[in-house]
Every structure is written in C-alpha cells, then in structure tokens.
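Student: Each structure below is given as structure tokens.
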Structure I
Amino acid sequence: MTCILHISVPCPLRQLFDYTSDLPASQWEIGTRVKINFANRLCIGIVMKISEITDQVEITKLKAIEERLDDSKLIPDELIQTLLWVSRYYHHPLGECFQTALPKLLRTGKPAELDTESWWFRTEKTADKKIGSKQQQCLDLLEDYVDGISQSMFKQYLGNVSSSLKSLETAGLISQQQKAKLPIPSNELNLDLTLNQQQQNIVNSVWEKHDHFQPFLLEGITGSGKTEVYIELTERALKANKQVLILIPEIGLTGQFVDRFKKRLNTTIVILNSSVSDKERKQAWLLAKAGLANVIIGTRSAVFTPLINPGLIIIDEEHDSSYKQQDGLRYHARNVALIRAQKYDIPIVMGSATPSLESLYQVKLKRFQLLELTQRAGSAQLPAVRLVDNSQANPEHGFSDILLKAIKKHLDAGNQVILFINRRGYAPVLMCHDCGWQAKCKHCDARMVVHQHRNILFCHHCGFIQRLVEECPECESKSLKSYGAGTEKVEQHLQKLFPETPVIRVDRDTTQRVNAFSDLVADIKQGEARILVGTQMLAKGHDFHDVTLVGVLDTDQGLYSADFRATENLAQMITQVTGRAGRGDKSGEVLIQTEQPEHFFWKNLIKNGYKKTAESLLEERIDMELPPVSNWAVIRAESTDREEATAFLQEFSAQCHQQASEDVLILGPVPAIMEKKGGRFRAQLLLSSAQRKPLHQLLDRHISVISRHKLARKVRWSIDIDPVDLL
C-alpha cells in the first residue's frame, strides 16, 4: 500500500473515512471520485485529503478502495471550498453536501465524460459535377457556419440528411470530427433591444464593478424590464469571454426566460433543472466545467455548477422561498451564490419587484448596493388596484357582483383575465350537515381537500389519497357539503357563468406532465379572450400582454398566520400577481376581495406600494429583534412516538445549556404548529442570537455529542440555519 486517502462518504456521519490505495500520493488529487465499500455496500466517495503511509500509522484495519473513477479531479478547488463552507455553515455532513452538488449520474459513479457527436465542416474543395438539391442545402447551411454544424443541428434545420452528408464526405466536399454535444441554439436571433435610460444606468453601474465582488440588489417594479438588464449584462460578460450563472426560482419560468436569452444571444446556453433528463444534466454540468457552456440557467441546485471563467452571477426573483431547500441539506441558494461570487471576486445581481426583508436589511447595512427601476418598460402603466368587500360575494360561487361585472367588461373588450386563488383542489373542507363530521387526514393534523375532477380526497401535506365519500362515516347521512373554494371549484363556476369563454386552470394538478406548463403558457399567449385561474404559479414573472384584469380571491389567511413572515409573503404575492395586469399597451386593473377591507395592511400596500410596506415591516422586525436582525437556527425532530421527538430535543437543549453563552437564547422544545404530519409527530427547538458567531460555535460544540445520543438514532432530526418555514 502506498498512500492513505481520507474520503468524504454520503452518510449522516460528520467525518472523513480512511482507505488505502496502491497508487502513490503524487498520482492523487483532491476532488477525485472513488468507489469504496462502506458498511458493506458499494458507494461513491470524494477524496478530501491524501497522506503518505508512515511507521506511526496503523493500516492493517483499513480497507483498500475498490476503484478510482477519475484520472484527474472532478470537482474544482473553488467548488470544494464552497461545499466545505456549506457543510460548516449549515452544520450538515460533507458527504451529503457533495450529493446535493453533483448531478445524479456523476454521484452514482458514471464516467465524467462529455457526450460527443459528429460535427461537419466545409472543405476547400469545390464540386466538379452537379449535386442533388438536398446536398446543396447542406452545403448552403455550412456556408453560414464557419465553425461547423453538429449532426443534431442539421436534423433540426433540414430533417434527416445523413445519406446526403455521407455522399458529400465521400466526394471530399465536407469533413467530420467528433466534438462535444451542445444544446441546439435558436435559429431566430432578434435585433438588439434599446434599453431606456434607467436600464442603461443600471447596466453601467454593475459593469463598473465587473472585476471584483459587489452584491447588487436590483429592485424593479413589475414589468420594468429586469430581464433586459440581465441580458445586456450577460452580453457584456460574454464579450469579455466570461461565463454567467443565472438562477431562477421555478421550472415553470424556465421556458419563457430561456427563450428570451436564446433569441438575443448567439452563445451556448445550458439549462439545469429537474425537468431535464439525468443525461442532459450531466452534460450541462460538464460543459460548464469545461468552459464550453457560456450561460448556465437553472433552479436552486444549479448554484453548485462549476465555472472555469466566471464573470457574473444573477439571481432572478431573489425573494422567492423556493431558493431555500426544505429537507436534507437545508441551504439557501442566494447565500451560496453570494459566497461563490465572493470567492470568484465577481459581481452578483439579485433582482426582484418585491425584495426580501433579508436583502433590504443588507442594503440598510450598506453591504448590498441598491439599484432601482421605477418605470415600466415601453408604454405600459401600473394597474389601478381596488379592494372589494368579501361580504358582498355570492355564497354559492364566491364572486362579488363588482368582480363579475369587471370580468365581463374585460372579456367583451377581447382581453384576458387572471383570477388568483392560492389553493388548489375543489374545496378545502368536506363536512356533514347533520353531525358536523369533517374529512381529516388520519396521518396529519390537517383537513383533506376535495378534488372533484379525480373523485378523491387528498392531503396536500403528506400526499395521502382516498376515494371521495358519498355518505358520512360517522352518522351515514348523505348530506355532505363542501365549503370554501379551490382552483377547481372556481374554474367550474366560471365555466357556468361565462359558457362562451375558455377557462384555463394553472396549478400543480394541471402542470404535472413534462412540458404541460410551457404548453399552457403558449396557449395563453395565443391572445384570444379567456380566463386564467391559478395559484401562485401564475404570479411569477410571466409576461401576458393581453391580461388587463387580475382578480384576487380569499387571501386574508395571510393576515392571521402564526408565521411572522406571513405578511411579508402576502405583500410579495399580491404585488407580484397584480403586476401581471396591463403589461402591454393596454391599461390594467386589479380587484382584491377581502373580509377586511379596512385592515391597515391593505390600505398601506395599496396606497404606498410594496416598498413602503416592506420598510414598515422591517422596522417592526428590528423592534422585535426577529430575523433578519437576529440569527435563528431551528432544531427539528420527528418520530412516530409523540414523546420521543420532544425528549430528544430536551436532551439537545440540556446539552446546549451546559455551556450556553448568554449571547444565545434557547427556546423550547415545543410541538410544531402542525404537530402531526405524514404519521409522525414533530417538535422544534429554537436558538436565537444577535450575532451569528456564538450561535454556530454553540452548535459546533455540541453536535458530535448529540449525534451519538441513543435517541438520535430513534428519531429523525435536522438542523435548519436561517429557517424560512416554521409551520
């Protein structure tokens, strides 16, 4: 044996494991994958340290690695440093951090090789005899592409021309070579768009700092052209031969967003989100690592893409909670992106019409530079917003006469209408009129939601499904009635009220199959008068130029939630959804139905807008010493035994209290707000500190002891740093 490898293994243990290798230490690099036998199963580990064997080291008990998978390091140094930071900051085992960062095929040990395909090139030779029309088309296409064309591009532009290409090759008119398979570019490039003065100033401000780390918060009202700013900045970075990493919150936004980039930039753009196949993900990751992909656009986990020539990072809709992973490694992509930008010494632009209070607080502390877009792009105007008292709504279908008249007026003018209700399904409550029984989930502290179209009762928390009952299981009465409304019920009533108008429902139920969402968006953009009913999927970033009315139904629960972030989330959601109205040349209006038209929150938001509302919410947080002013960590535990989860957290609390510094407040344990979910009882312990350091020191000091406690093996437990969801 000639050296010892210290390997990070995908398991919950917070340590490296030692294996031997018969190759000398000089032939190993940190960041290489190896196959090892760990706890009697084969798995893939990452080499983190290499040691020479000395007389002092006992190696007889060490296993040898099974196989070396990479000739050189797979994971670049910068990404390893980032993942070490992620592991330390989020107090998560390093091996599991690598699992999150690598595409599935690479973490399961597939070769880290780029897929290749034939690329065709024009030779110097000219045709000495007449050639067929298909062959001529191939030659004409190659004339436009000096750097050659891939086989798949030929197929997209001209159909199957394999035999023509072979004949041309035999005649010596073209040659082929194997090169990396690239995504097919858009064949319709648009001319440059002229930015308005505000947009131009922002691009210049960011580009002044293009060669060092500077976080920018781009606050631009809905429809102000933030995407145009991103494209212009990306173009500048590409001219400087740099790569750009762009994060977007939802798969649903990818299609429209990527199209705009593809139509403006003649470059290799790769997409990394869960709707692309494992094979495409691996290829995109490796293309970025090799510097062959210049623009990387993806959702949360794309933040771990390796870059060889980084020039800029962009985060669109930076306030969106989907940037925070809610299980496993509970990282926040915005934080990881900031760390990477700092390591690369490049600017990072975080854009939103409704910035998070976290980012606004960083502006207040002068750590982020604020850039503002205050006018809508082109001739579009902000819509007029009105409150409608919900007590006037029809109890049967939930619409007020004012809203119905407005819908009719906008449809008659040939425009589109969005109705927003943040609840999918048919109805949230099924109840017996005779005995008061309600359909509740037997695995959760939650009601089952009626999905009439599928004839089921469905728990949106744990996924439990049962057939829709026709009689009460308690008293056998047939008088069951559903209360409240979800997207399905709203869609059904609208179809009755406006039988001539197509109604399109956009929620998780209608967009489950691959490409369903982009198909719906394409259908909506056809532009005929139609009604769109949807959840917050519809509120995010879409540009529907024919939408002139937005109606918002039943949002008051955001005013009375147990979560202190609920009002911030409500303000963001309402501002985003109202921003869908009047984005083209037509003016828009927004009607919000509420039980509380006199509530201060509504008056403040409508009169002063999101910016002033966010400022007053931030002042409240500062006064109450809540995040982002203080730093929180939540220790969660869950078990099928109600007592065990709480008992484990009591041990955790007792351990922390032994040496707790007065800088850290330890609260709990208490049951979670929804205590039972998916058949397990949940409890949580809250640690709060004005400074980040004492909080992390306290956790570092006690995690290893806690991990070895006998209850730690009986319950599922996790640490959530900077939690966004406390329910």
Structure II
Amino acid sequence: MNNKFTWLKSLIVLMTTSAIAQTTLSGIVSSNGEPLPFANVYISKLSKGAVSDEDGNYTILNIPNGTYSLSASFAGYGKESKTVVLSGNTKEVNFDLKEDNSLNEVVISGTLKPVLRIESPVPVEVYTPTFLKKNPTPSVFDALQNVNGVRPQLNCNVCNTGDIHINGLEGPYTLVLIDGMPIVSGLSTVYGLSGIPNSLIEQVEIVKRPASSLYGSEAVGGLINVITKLPEYAPRLSVDAFGTTWGEVNFDLGLKHDFGKASAILGANYYNYSNPKDGNNDNFTDVTLQDRISLFNKWSFKRKDNRIASLAGRFFYEDRWGGEMNWNPSFRGGDEVYGESIYTARYELLGSYQLPVSEKILFNFSYTDHDQNSVYGDVEYMAQQRIGFGQFTWDKKFGKHDMLFGVAGRYNYYDDNTTATANIEYNEPEEIMIPSVFVQDEYKFNDKHTLLAGARYDYDERHGSIFTPRLAYRFKLSENDIIRLNTGTGFRVVNLFTEEHATLTGAREVIIEGELDPERSYNMNLNYLKKLYFKGGTMLNFEASAWYTYFTNAILPDYDTNPNQIIYSNLDGNAISKGIGFNMDAHFSNRFKAILGFTYQDVTTTESGETSQQILTEKYSGTWALTYRIFKYNLSIDYTGNLFGPMRLPLLSELDPRPEYSPTWSIQNIQFTYDGIKNVELYGGVKNILDWTPAKNAPFLISRANDPFDKEVVFDNSGNAVATPNNPYALTFDPNYVYAPNQGIRGFFGIRYTLL
C-alpha cells in the first residue's frame, strides 16, 4: 500500500511539474507604430502559432520551456525572427515589421545576368512553387494553365501532344529553358514538356516578348525559364505523391546530400495513367494513356571566391498511346485498329562553369539526345535529334555601363524517315552549326532612368546572316511605380516536322510551297508596374502591359484552302499580334490572397489583302487563384481557374457540322490543404468542378472516328472527299479539331513530406 502511495505521489509531482513548465507568449505586432492585424506569429520547431487580432495583439498558450526561434510575418512585410528563452510564467515579445518590396526576387531571364526583378529593364514574371501547388499537376506543361497570357494548347485529340502559347502566338514561338539552357526545342517542343519534377523547381520565369537578341531562334514569341533548386539550399528530403479518381498516379521525390565541397540533389518523377475512358462515346480514348519516368541529378561545387560550378543531367522515358478503345500494342503500325503510339527516350546534360580568372567569364553548355519511335495509325515516324550548345559570357562594368559580351554555338543533328531529310536518292540526316555573337549594354543614367541596348548576330548556312537588335528603357517614377518600354526584332528558323504535330496525324496531305525562309518580327511592349499599400494590411501589386508584334515571312499551317491538305508556306503578307494584359496580386490580410489576370488580344494574318483571325487563338482570357487561410485549423483553401473566349477552329468542309468557333469555356478547381502535422501537408480537392469538356459543344470531336483509315471515303479526281450516304458531310479522318482538355470532373488527394 505504501509503495502504491509513493508511486501515485511521484505521478502527481511529475504532472504538476509538467504543468508548471509551460509558458504563455504574448505581444504586439506593429509597423511604424501602427498595429498589424492578422499577422502570423509562430514557432516552427513546435508547429505552433497564433494570429494577431485587430489591435495587433497575439497570444500563444502552453509552450514547453526551452529555447526557440519565434517569427512574425505579414504579407508585404519582411519576416522578423527572434530567439526566446522560456522558463515559465508569461513572456512578452513584440515585433516591428518593415515593409518589404515583394518584387525583390532575383531574375536572370530578361538580361542573362542576375538582377532584382524591380530593377530589370525587361519585364519578367516569376512563379514560385507556392503558386504551382495551388493546383497540383504532374508536369510543368499542365501547371502553366493558370498563368495569365499563357495557354498550354493540346494539338491532337488522340495522342494529346501540346505546346505552350504566349499572348496568342503558336507554340513553336515559345522557347522553353531549363536553368537558362535551351533544353526544350525541336522534337521535345511537342513531347518533352512533361516530366520535369515539380518538386525541384525553384521558380519559373516568363518573358512575354521576343527575346531573340539574347537567345536566338525560337524565342520570337517569348520564353519560359524553369529554374531548378540549388543543391546547397534544397531540402534533405521531399516527397509529393497524389492520385485522382480517374486513376492517375503521380510521384515526385527529391533527395539532397553533401559531399565535402559538393552538394547534390536527385529528383525523380513517375506518372502513370492506364485507365481508358470514352465519355463522348466515339470509341476513342478521351485522354492519352501514359507511363513515364524522369530522373534528374544536379551537382553544385564550392570554389574559391564563390565562383560558379554546376552540372546536371536528366533522363526521360515515356510510353504514351491514344486511339480506339480496343487498341493494344499488337495493332501498332497496322491499319486494322487505329492508335497513335509514341515511345520517347531522352538524355540531357547541362552545366555552368565560371573561369578561374579575375574577370567574370561564364561558360554554359548543354547537350540533348532525343530518340522518338512513333506510329500514327499506319504511318511510322522515327526520328533522332541531338543538340549541342555552348556559350561564353563576359560580364563587365565600365563606369555606368554594365556590359555583357557573348559568343555561342549551336549544333543540331536531325534525322527521320520523312521528306524532311529525304534526298533524291536516299535519306540523309541534317546537320547544322549556327555560331552567334551578342552584346548588351545597360546604362544607368541615375536611379530613375536606365537604358538597355543589345544586338545579336547569327549565321545559319541555310539562310545566311541574321541580325537582331533590341532596346529597353526603364523609368522609375517612384519606389512603387515603374514604366518599361521594350522594342526590337526577332527571328525564327522553322523545323517543320519536329514542331508541327499536325504534319503527322490524320488524313490531311502535307504540302510545302517553296523554300521556307526565316520568319522575322518587329515588336514593341509597354509595361507599367504599381504597388499599393492600404490601411488594415491590404497590399496590391498591379501590372499592365500592351504589345504590338508585326511578322513577315510568317509560316502558319493553312487548313482553309484545301480541307484535305495542310499547306505550309511563307505568308504573302503579314501577321500581327497585339493586345493588352493585366495582372493583380492582392493580399487583403494574412488570411486572404488573390491573384487575378486578364488578357485581350487580336492575332490576325493578312494575305492578298484579306485579313482573318488566326486559328486556335482566343480573343480574351482570364485566370485567378484565390487562397483563404484558416489558421485555427491549419487549413488553406485554394480556388483556381481560367476562362477563354471563342477560338476559330479547323473545319474539313463547308458541310462540316461542327461549330466553326469554340464557346467561351472555363476549367475551375478547388483544393484543401492541411499542414497541422510537422513536415507534412495533406491536400485534396476537385479538378474541373464544372465538368466541362469540348465534346459538350459539338456533335463529335474526331472526324470519321468510325473510319480512321478512310477505307469507306469516296474521293473525286481532285482528291476531295465526296458526300455519300455513309459520309453525308464529305469528311475524312481528322483529330485536329481540339482546343481544350477533354478530361472531365475528378477528385484528387495527395501528401507532401519535407525534411529540411
């Protein structure tokens, strides 16, 4: 009995001691003497915190005694951290936050050198992993669907290949970079945009204007630079996995390790979708089946004087197919059951090395090897492409002149089994070497006025000398008002068969009229940036842009002249892209944030005095991302979406019953994220909550889906389809009537784990 009493007494003492060893933290969060309501105060070690009230007061109860880092943060203000030692009773800790310019991200894409975003003469938009997580996707291609003025465009109803449009310009006008290197080009313009592990992305930089004077061909419409994390700052372990009710599975893994003076990260992405669906009952898969894996490894080395040295590699393999619901690999390449099957194997190597000299001279290089084994029905397309790129830049200041000198070389090897490499007697690979030199001078007159001038010279043995100058002016009206004016020229050398998927799919005949000369563009872009602060903690970033781009020698697919042909030729006239865009980033409190965007554009082509709207280009579009935070329950709610106006669509004949213009359409999503568990996030929601698909607006999407090899189509002497009782609309098989995803409503659930 005495032993029991002793045990009970010890337990009471232990409980009393534990209760006493608790501290209450309280204080005031303010800025310049004014209280900050709804500021976030937290102890990251304990995943414990509070939100300040209307008078800036906060209280955190029941904190175990010890030493902690206490932080306070508020949108539009710099985070402040303090070390506190807790030993019982109540402790008061106050914070005085300073306004922080949210445009202080370092960007590199606009000028090829690190610069604060607000100081760059070239407008650069930045999207962080926080933005990408608002609507989790299995690839960068899908993640960009909620970026204003940017639209991932599907180009085929069967294999779901796609490209990225910026301000209404076709995908081949968009250059996609990884860590500043032109990795995604040529064949990968169509198939290589998937599989970049989202967990390893530090930020995505977007330039919505021609950038040929720095990056050469393919940047005539703009560029997207996917910047991966630096190994030394990456988390030790990151895992992100989610699945959907459609049967999609996506898994991202990131590992970081230090090896003496080197740090390395290993990233892996696996995506699988193996659940054929046919919601519109045309006997064709609504969404392409995919099985892909991507491995990414990046090394960073510590050197004397903090000189740069990094090396990265990526391997990508994908097996995708779409087609009739009863297709399987035994039908591959035959004319019995239609299917489009693409095997893609791709290797990439890229790196940066700063020379061990007193001057700042940087060598960047990349190499890609792309092998594509594909069939489109009974048409085989076998292609190999190897691209080597090297570039030296010298960053040098002369007084007020901040100069950049560069010399680059690009080697392109391309071979396939089409007429693209066919000679009179045999098929011969194409090998092209393009040397380039460029110079850039950024002159800062004073704190308000900056002028940037640049020029690039390229020599292409197919087309000779190509010269592209540019000019950019930045006027800082105040700390919160910036005006930028950019003007210049751009060029693009067309690689038809590697960029235009429509040349391979369907029954249309490809016609190339004459020698295709490089496209040229002349452009002007005006940008205004404004930052506003209001009482009560509301902060607003507002950005508006207006642009005008004039194209000569434009090469656009002509679907209209002959419904059975796709005609490619240099435009005998001009093409014009003009429009305005608005972005707003609002923080109404630490609870509610909103990112809104709207674009109006007019993209037209004029040939023989006749002007028409460019096909598959919307007049207007909008995007939004609304976030509401419930701190009490560690819960965030994200509502994201987009809206696109009507687009002119490719019809096959005057009898084609499908609408010539798409309707106004919208994809909307909602997500709930719980982060009340240390190092863990649980998230789930619904994608496409309106259950919208393009099939709801048309009698059918794929023309002649019941006869994909045109075995029952009757043609006249000119090769045109003839109306018959079996084919009343005089159509041929064609899957190119596509403008939006054909994937309906679906739920999703995922988990993230991060170990710093």
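Bear in mind these aren't lab numbers, they're just calculated from the coordinates by the rules spelled out. As the structure is a computational prediction, the values presented were derived from the model and not from experiment. Cβ atoms are built from the backbone, for glycine too; each structure is taken alone.
Student: Computing helix-only ellipticity at 222 nm (-39500 (n - 2.57) for each DSSP H run of 4 or more, over all residues; to 500) gives -1000 for which of I, II?
Tutor: Working: I: -10000; II: -1000.
Derived from the structure labelled II.
Student: Using the calculated result 33.9 for mean projected area of the Cα convex hull in nm², for residues 23-454 alone, pick out the matching structure from I, II.
Tutor: Structure I accounts for this read-out.
Student: Taking distance in nm of label points 7 Å out along Cα→Cβ at positions 639 and 719 from the coordinates of each of I, II, which one would give 5.3?
Tutor: II
Student: If we compute mean projected area of the Cα convex hull in nm², for residues 487-590 alone for structures I, II, which one ends up with the highest value?
Tutor: Largest one: structure II.
Student: Identify the structure, out of I, II, from whose coordinates distance in nm of label points 7 Å out along Cα→Cβ at positions 239 and 687 was calculated to give 2.2.
Tutor: The read-out comes from structure II.
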